[in-house]
Structure P
């Protein structure tokens, strides 16, 4: 067995019940002892039974679930950690139907769990630098397969589909976000927000990237129309590989993703590329997942709203 991973059986041995899971989460989220999620202090905390704590500063009771994606969930914490394990180790994701069978909950509950876990996957605001490959893709069904009244006008491949902009740092991290369109102004705004000035950017020949050199970037293009895919180290192959995994996951695992929730699915896939890299040990990947749960409570009403 690989030294960088643990099996499902080993995970169950390590975290057999909710109490063990609670202690693991507390040690990760509160390395210096319990801290009140309301006032942020940890000096005047009283320990109570069953994982409850009392903040004598603001008179609030709390647990390790409070203020996290686990809040007000009746699903035991060891099932949450197992769900994290499945999400971070499944290269193309796991469906709510499959997760429901794995952890013994209803499909609706599993869908809600996955929605909350995807909420924990977002939040990396660090800008990319060095050499960054940028490309966009379109997610959605083929127009020819839709009912006539649902088809969108236009002959381009993106007609009627949701656009996703992706940026991948050479030898580093990946960022991706759903964008309303692929116009020059929209893409430039996202690139300025995500890429350090002075970086070298590789793109295809799309005119939407024509103004990047005016924004302080070194811009190199590759011309796919003439069968050019690599030229003197310039390419977009890495970011296109991200799209291959994303699309295979959506079409093969989830089958359909609505535009309303697409951003969360994109967050999951980029998190798995960044923090869930198979070169890192499984426990390190789980630690990164746990680090992202704090301050990201998501209610069912907000998820479907």
Structure Q
């Protein structure tokens, strides 16, 4: 198989082009074009487009290894970074980010349907990164179980670290947090620390928590007068989620904002829900109709929002 996820290809017999977003078999791939529609196509019916750099190529594996002063030698800092492809969000790339001063010998294997498969083997130089795996975003819920094995190596006079063996079965909730800048990649993604520091328990703080008043007041931030419920403004990882999960998150955000508006005694608040299929608007109106703190609600200014927002007048 000469193609990888994220490669840009052009169809031989048709005026179509796009990115490889699925490896179906040794002879068949899925290609997604500008319309975000994935087309199965035999590998002999597409060709690579020169001038397009394969997503995720790195500059770390050619980095020379040099002697590092003891005071600057870093023992910790190994991360797995999951980053969506720069050109097609339908593909996720996995990077091993090595911020330590060790050379890391890496193997990655996958397990799916009782079948083990070696996915990557190689060396990641100190202070560098390496792409080690790619997967279609649409298949997140059925990604295989991944096992990382990491050996430390240095020619300097340093202790021998025990190898790391980490097995992960990723789910959508693992990417629920906000994307963060990935060191060295100059991209945002989800960072997972693989060499976590040993847990140190602060006994004084632990004792303080035992005597914390149970009736301590929960502070509620004052909401803005307009609350946008579009999922892309609420979560960076919405493309991982089902429509049901998205609706629940939007409704949860609506409930919290409404509660805060009531607590702060706002006279009114506007919820921007969009038009879409109308389900979110219907559920919001149903909840507003049952709330005895609501005086009335109506479509917000149509010249500004169309029919995509609801204005709520509080008692």
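Any read-out appearing in this document is the output of simple, stated calculations on the displayed coordinates, not a laboratory observation. Bear in mind that the values here come from a model prediction, so they are computed numbers and not experimental data. Cβ atoms are built from the backbone, for glycine too; each structure is taken alone.
With distance in nm of label points 7 Å out along Cα→Cβ at positions 139 and 163 coming out at 2.7, pick the structure among P, Q it was computed from.
Checking each candidate, the match is Q.
One of P, Q was used to calculate volume of the Cα convex hull per residue in Å³, giving 219; which?
Q
Given a computed value of 0.60 for FRET efficiency 1/(1 + (r/R0)^6) of positions 19 and 75 (r between Cβ atoms, R0 = 41 Å, to 0.05), which structure among P, Q does it belong to?
Q
If you rank structures P, Q by distance in nm of label points 7 Å out along Cα→Cβ at positions 67 and 251, which sits at the top with the largest value?
When distance in nm of label points 7 Å out along Cα→Cβ at positions 67 and 251 is calculated for P, Q, structure Q comes out on top.
Tell me which structure, out of P, Q, gives 23 once relative contact order in percent (Cα under 8 Å, 6 or more apart) is calculated.
P
With FRET efficiency 1/(1 + (r/R0)^6) of positions 171 and 267 (r between Cβ atoms, R0 = 25 Å, to 0.05) computed per structure, which member of P, Q shows the largest figure?
P
Here helix-only ellipticity at 222 nm (-39500 (n - 2.57) for each DSSP H run of 4 or more, over all residues; to 500) was calculated and came to -4500; which of the structures P, Q was it taken from?
The correct label is Q.
Taking 8.6 as the value of mean projected area of the Cα convex hull in nm², for residues 147-258 alone derived from one of the structures shown (P, Q), identify that structure.
So the calculation was done on P.
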